[in-house]
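So, here's a batch of structures to check.
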Structure I
Amino acid sequence: MADAVAFTAAEVAFVLREPVKTVKKALDEGPVRAKLVKKAGSAVRAVEWADVLYLFAVRTLRDELTPKARTEFYHALKRVSVERAHEVRFGRLSVAIDDLKAEVRKRARELATLAEKVEFRQNGEAILKGTDVEVYRVAALLGGGMTPEQICEDYPSLTQAAVATAKAYADAHPKAGRPYPSSTVKRAIKGAGLETLDEVLDEEK
């Protein structure tokens, strides 16, 4: 894992298993400060690998470090070569970081694996690899209350694993702009008590 890798707040939230709002609050409070970087052609706030490691560490050790010690730990962490260091010393304290690094690497690999399960249309729209189903459409359906089973029923090319991938990818890479509908056409028709599109057209006449 290279130190130069940049993580957005949503990607950090994926690694920490915490809400994006919580991560953004932590970045606003410091000592970690996000910087503007270019990702996917857009300028976004992002942090470095060492910053993610720090945020994970202080959550793991939250009962063992005072606010002052956390700040000292952060600055000490930024001074060492994180890739080679086995522990970080600050004041009279030291924190072993091998296990912490291993867990953050594991979660970061999970994030990278998500990206491998997604491909893009020419217009840049993310779709689940091997299907023609939009990632953010699936996430919107889940957000609207549909179950993975219902989504797979309406989109036979999907598996429940693919639905889970769409949800995780959308959480880690939020989409700007108009959201997708939170229900499928089939569900909307059934919800209206209409069994076929012909009945819908008849109603409109």
Structure II
Amino acid sequence: MDRESAAPSARRSRRTEGTRVGGRAERVVSAVLSATHEELGRVGYGALRVEDVAARSGVAKTTIYRRWPTKAELVAASLRAANEEQEPPDTGTLRGDLLAAVMGPVRMYQTPTGRGIVRMLQTERADPEVEAILRALRDRSRQVRRALVERGIARGELPAGVDTELLLDLIFGATHGRLVHRGEDVSEAYAAAAIDTVLAGARAGAARLPEAPRRP
């Protein structure tokens, strides 16, 4: 396997991550990751070439390879950086937090670059490298969203014992499915209605999975 298509390393280092340095190095990293994000939206993962990222960013290809030895690492860093630009919401209410958590990615996906990334999700997720990148992003997003629900439970906005995973599946599964799988826009009104429906059910005691019966 060539170095552009090798799977991303499990170990993240300063050399490959490149987001904790300052001055010129920080500007180089920002330019490369931004250019990668734009190229990903334009051509998808399979057709993305480091040469085109270099041309768009104005950074030498050799410099890019020193920080991100494989295309998979470069794309993972780009998507991670775009994801981390969105701070975890803290609106003061669980409903507001969930609405912000839904609409942040939705607004990004509604940009030209974002629509290109949606097409990549629709057509290239069978690629093991793409799936590995997306799985890591999903895991991080899930942690942030889980913390929002747990904070809402601690504030008394939901009863204890609510199944957090079920609640998140219902809300984000609905909006993600509409946006990615059906290719339809998600309005704030739609997202709010989905959240209100799920929260109402959770407050009524519906968001609980029955315990598996014990074997005799």
Structure III
Amino acid sequence: MILAIETSCDDTCAAVVEPDGRRTLSNVVHTQTEHARYGGVVPEVASRAHLERLDGVVQRSLSEAVISLDEVSSVAVTVRPGLIGALLVGVAAAKGLAYARALPLVPVNHLEGHVAAAYLTDPDLEPPFVALIASGGHTALYSVDQDRNMRLLGETLDDAAGEALDKGARMLGLGFPGGPAISEAARDGDRDRYDFPVGLKGKDNLDFSFS
């Protein structure tokens, strides 16, 4: 079994996945609420929260998967991109586990992990395909070839979609995280009241702009 650890931003996560990567036995996510008072993620606060909670999150993931550490065959961990302090917490924990139990340590680019997660939700999915990543601080479009290699087709040139939502919510006094707050406020809104500009209109590329 693969024990996977993710601490790239403000979620402390651990999961147990079968060796072929097609089925998840547990997926434990602790979303940090400490950042709401600041209107955005504070890197130092995120790092400290990961330190306090990661051990419990890992233990719970093993418990929900009904396995012990003795049944773990490798340890995977997010190594980039992300908040450096937050990443270090997960990497240090994963290194310690792998070293103590003489297990392989698998470094993971978490953007590639977002794309790979599609294999878990759609067991019949096979490349080639195009993948859109719109998660937190990242908005990008990738092609995935038959060998599962990813090639960047386009990305945001300024803010990611999630960052734009958080900034907009903060300006409107709607709180953090911005996405759910704006979505709720928009239920009674008039979608035709404002004529918003289209970013990069007429450009011959696949990039995005949300600023």
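If Cα Rg over 2.2 N^0.38 Å, for residues 134-173 alone is calculated from each of I, II, III, which structure is the one that comes out at 1.20?
Values: I: 0.99; II: 1.20; III: 1.54.
This value belongs to structure II.
One of I, II, III was used to compute helix-only ellipticity at 222 nm (-39500 (n - 2.57) for each DSSP H run of 4 or more, over all residues; to 500), and the answer was -10500. Which one was it?
III
Quick one: distance in nm of label points 7 Å out along Cα→Cβ at positions 78 and 142 came out at 1.3 when computed from one of I, II, III, so which one is it?
It must be structure III, since only it matches.
Among the shown structures I, II, III, from which was the value 58, 46, 35 of Cα extents along the principal axes in Å calculated?
II
Since every read-out is calculated from the coordinates, none of them should be taken as a lab result. Note that this is a predicted model, so its numbers are computed, not measured. Cβ atoms are built from the backbone, for glycine too; each structure is taken alone.
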